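Each value in this text was obtained by applying a stated rule to the coordinates, not by laboratory testing. If you're wondering where the values come from, they're calculated on a predicted model, not measured in any experiment. Cβ atoms are built from the backbone, for glycine too; each structure is taken alone.
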Structure 1
Amino acid sequence: MVQAKARAGDRVTTNPPYGYLKDPSNPKNWIIDPVASKVVKRIFQEAKSGKSLSEIAKGLENDKIFKPDRHRIEIGLKSISSSPNVETLPYFWTRETLSAILGREEYLGHTVNLRTRTKSYKDKRKVDNSKEDWLVFKNTHEAIIDQETFDIVQKMRSHKRSNQRYKNRSGHENLFAGLVFCGTCGRKHYFCPQEKNGLNHDHYKCSGYRKPIDGCENPHYIQKSALIEIVSGKLRQTIQEVHFDQETFLKKIEQQSQAQFCKDSKRQQLQLQKDEYRSKEIDSIIQKLYEDNLLGKISDERFVKLSQSYEEEQKQLQTSISDLTEKLAKQQEDSLNISKFMARILKYTELPELTVEIVNELIDKIVIHKPTGTKRNRIIQIDIYYNFIGKLNNEKSEPNDLAR
């Protein structure tokens, strides 16, 4: 019964998530809780600004914001939890509670069913389903969080942002968490906070360097301060270019996007056609093998062996076809996402200081290449890939004596 309702799009949760209430006129509908929804927005905004879960929790506690279970009691509903902490610690927000809130697609206005299941018909304990097994029905109620904010927060949550030794120490924030990559081996750069004689020596270095197996040949590192200076300069240049002549800039990135799209699309279209043709060819081969087996031209053992081999090849082809179809669809979508980038970049008329929020809003990744030259003539190429549009073609290498 529950499975049928879930698949039909009916909500199967007993209580709506924090931020929503049941509609008194129709309990099947959710309406926005005017108090809790503001707290949800605050939590997402603070996460987007780079605050850790602990910092967000501390702020809520300091401002005496009731945690979800206590809030239910305050508005006359029954508490879901039986813990005595609901009464004794009404403002104590846990990292787990905040993490659960930040991961809920319900705040986008969607119904999400089958997040959990019981172990068996005898064992009623709940276990989490993999995300692939969730059933998501979009736009079923009013959203609290916009898609852009939600996506940025999920991106930031997927990266480790702090080092335990320097956790919450001013000046040692991991501004580019999860965004810096090695141009030689493609691996992520580790953030290495460091302090010597009272001086900040935070830096990024390739995670593959000095690995005994398949290690990276690129030994360089780049100081965080240098990377901030370079990235800030490139972003300011882009912002100025956009505001100086928006039409010319838009035309340039449209041409660049179209050129890259055509190049990738042509190659992938050819591969897709090749895979589809081979898959159909295998269908004919298996049919012919089946007929030959019926006529006694090949033995049952031989038929099984050959058909299994072809079926395995066809299975791999189907995976390839699915991946290529998805990539082509994404490329088509990305080619239409220029307007999304423009909407983000136009919010900034200047860039006084680089922040975690600005970095994640505008940048997809930063690629650090191996330095060339020596000493004062050392040059390091740093490529910035922007969200939605990728790398701009007019970016140049940077001289930097802080790269190694």
Structure 2
Amino acid sequence: MQKKINKSLAGIILASGSGSRMKRTTPKQYLLINNISLLEINIEIFFSLPYLTYLIVVISKKHFRFYKAIKKKYKNVFFIEGGKSRQESAFNALNFLKKFTCEYVMIHDAARPFVSKELIDNLYGKLLKVRTAVVPVVKIQDTIKFCEKNKVTKDINRNNLFLTQTPQLFEYKTLYKAYLHNEKILNNFTDDAQIFAKGNSIIHTVKGDIDNTKITTNKDWINKINMMKENFTTKIGHGFDTHKLIKGKKITLFGIRIPHKFKLLGHSDADVGVHAIIDALLGSCSLGDIGKHFPDTEKKIKGINSLKMLSKTQKLLSDAKANISHIDCTLVGESPKIAKYTDKMCIKLAKTLKTQKENISIKATTTEGLGFTGRKEGISCYCVATIKQEKKI
């Protein structure tokens, strides 16, 4: 997120609801897709916006065991306590923003994890022009009936009827003033635009996204997950790398520097583990190999931290609409012994790859003194990467 921009925009993600209609023990905002919670998916989307200045996530202390790790992961996010209802939670966030300089605010429900950056860009672009409020709307396609006591009493013209989505963007001061004037009746409203409209302010619209669905019931969740399974294919990539051992003081393996009497020789930092992972990930998406993207003839790669190359590889996967399911690595060498470092290695790799630690497996073996690894002339690493990639339509 940028610190300074001409028109400051604060983001608010409402994630304090109990999700009672889901009838699950886990609140819906903490349900997982590819081992990432719906809340984290939203946070990552917001973090991808270059024009976002602040991000506030409204949570419930009752959900501490669910958000504890998320709060620790995102240290530059403001986590605040919500209210008894959605609108009270939004009001808490607007109150919190008083201490900052903020011209515009964007409010989003964590139960909509499928919002696209393109939609948010359209909303923000329109807001900079109109300077009041912009909401995404989707035209109703079904015939509308007005019913009373299980009987149709009237047909309603659908031509000017639309469904409203989030995020909704507003001029901050006007929205906050509207909240203050309606503080005692906040629970009478179902979205922020309704409250904003009470001040006779104009609300503009942009075309919403039918994929920007809200998870409300357990059936919504199951249907969406089944649709996603149909839209993704599982692929596997295999990676291998080996480097020569020379005299040194430290050796870098899977991003962790380990005291040792040898080091690995290479154009970069010669992290044989990370290099094998990069090759496996690139192979899983048919993107070539490490030499294609990071040739050892480039001076800028000389001595580079291999985690930087891994981060660029993660971006390539993201652009290819692929998510990491699992990475399994086997290091082959007589020394160093890495058992006490594997936990730190998995944490560092997971952070770099924007996945969960549980998706990374690192183990080591020897060749019982056989071959060049057995003679302590070098170290090798094998890696198998499993990914899910969105099918091309």
One of 1, 2 was used to calculate helix-only ellipticity at 222 nm (-39500 (n - 2.57) for each DSSP H run of 4 or more, over all residues; to 500), giving -14500; which? 1
Say we calculate distance in nm of label points 7 Å out along Cα→Cβ at positions 196 and 348 for every structure; which of 1, 2 gives the highest result? 2
Supply the structure label, taken from 1, 2, corresponding to Rg and Dmax of the Cα atoms in Å with the calculated value 27.0, 86. 1
When mean count of other Cβ atoms within 10 Å over residues 84-91 is computed for each of 1, 2, the largest belongs to: 2
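Any idea which of 1, 2 comes out highest on mean count of other Cβ atoms within 10 Å over residues 284-291?
Values: 1: 12.9; 2: 16.6.
Evaluating mean count of other Cβ atoms within 10 Å over residues 284-291 on every structure, the highest lands on 2.
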Looking just at mean count of other Cβ atoms within 10 Å over residues 12-19, which of the labels 1, 2 belongs to the structure with the highest value? 2
Say we calculate distance in nm of label points 7 Å out along Cα→Cβ at positions 108 and 132 for every structure; which of 1, 2 gives the highest result? 2
